[in-house]
Structure I
């Protein structure tokens, strides 16, 4: 199954000049969604990790299923002011703005090995911010897993240059 066939491309969303890669067409197809989860599970076998984290919000769709299958705790990296307890917080740049991402301080403890999952990597700003959250918690990054890599925006390459292990299922050019 070619998962690329299940990704819809929407021009000029969320702003002019952006070609948005929409995963809703993938997750609404039970076979494509199942295949996506199966492929991620297969790729995780080479990594040593004890927790799975995901980046709000589309990363939650994939990571929660992976967490269930692998019987590993699921940690949410959320937008600012969405978590009720004490948090670590990191500000970062997006390809079309700025944002803040947070994690509960008690979600990741010293020496935890965290697999971070998201739907897409573009410039890598959100992924780098999530790595900082793990490191602020004294945890370690086992690897990053993305469904889609917008390869010409350089996010995966930047993470690799920083020494992180990174994988994706689908490559698209970015705009």
Structure II
């Protein structure tokens, strides 16, 4: 955690969230919806994606201990261009926009927390963009595997391929080529 809270602050912070269990393949945000909630993932995986004429393009895969939402829609109150769904059965802590605004007023440390989370998001976005500009698909795959190897057992491979900006067939070829290299 980026901040330390005393017992009273913890109580204020925790009371702003509600607990929600959602099944696998559950849509939390649809394209065109105005996002009114942000989700902290206790358990499970969520996928943020774009719908491009029926093709789902994975923008990010959120895992445990991360916040997930269509952030621009949540912060600006505008219709979302993105969709958010569960990949696995998930346990979420839900924060509404109203409760977030309340935390900003009554818990000054919350401002520090959200700034630090935003800074991490910015760094991650920069790394993803840099990888798409500078790395080959194979290099993107290797980086993804080094940082998220467990996701290959938890996420359908077509979603990983989409996140890496390649086809499922290309993903399969890259994996096979790297496996053959290891065997030599």
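Among candidates I, II, the computation of relative contact order in percent (Cα under 8 Å, 6 or more apart) that gave 24 used structure II. I have 19.1 for mean count of other Cβ atoms within 10 Å over residues 38-45, calculated from one of the structures I, II. Which structure is it? Answer by label: II.
Which of I, II yields 0.98 for Cα Rg over 2.2 N^0.38 Å, as computed? Answer for the origin of the read-out: I. Source structure of the calculated read-out (distance in nm of label points 7 Å out along Cα→Cβ at positions 70 and 142, 3.7) within I, II: II. Given a value of 1.00 for FRET efficiency 1/(1 + (r/R0)^6) of positions 118 and 166 (r between Cβ atoms, R0 = 35 Å, to 0.05), calculated from one of I, II, which structure does it belong to? Label of the source structure: I. Each of I, II could give helix-only ellipticity at 222 nm (-39500 (n - 2.57) for each DSSP H run of 4 or more, over all residues; to 500), but the derived value -15000 comes from II. Quick check: 3.0 is what I get for distance in nm of label points 7 Å out along Cα→Cβ at positions 46 and 134, calculated from one of I, II. Which structure matches? Here the read-out was taken from II.
No lab work stands behind these numbers, since they all come straight from the coordinates. This is a predicted model, so every value here is computed, not measured. Cβ atoms are built from the backbone, for glycine too; each structure is taken alone.
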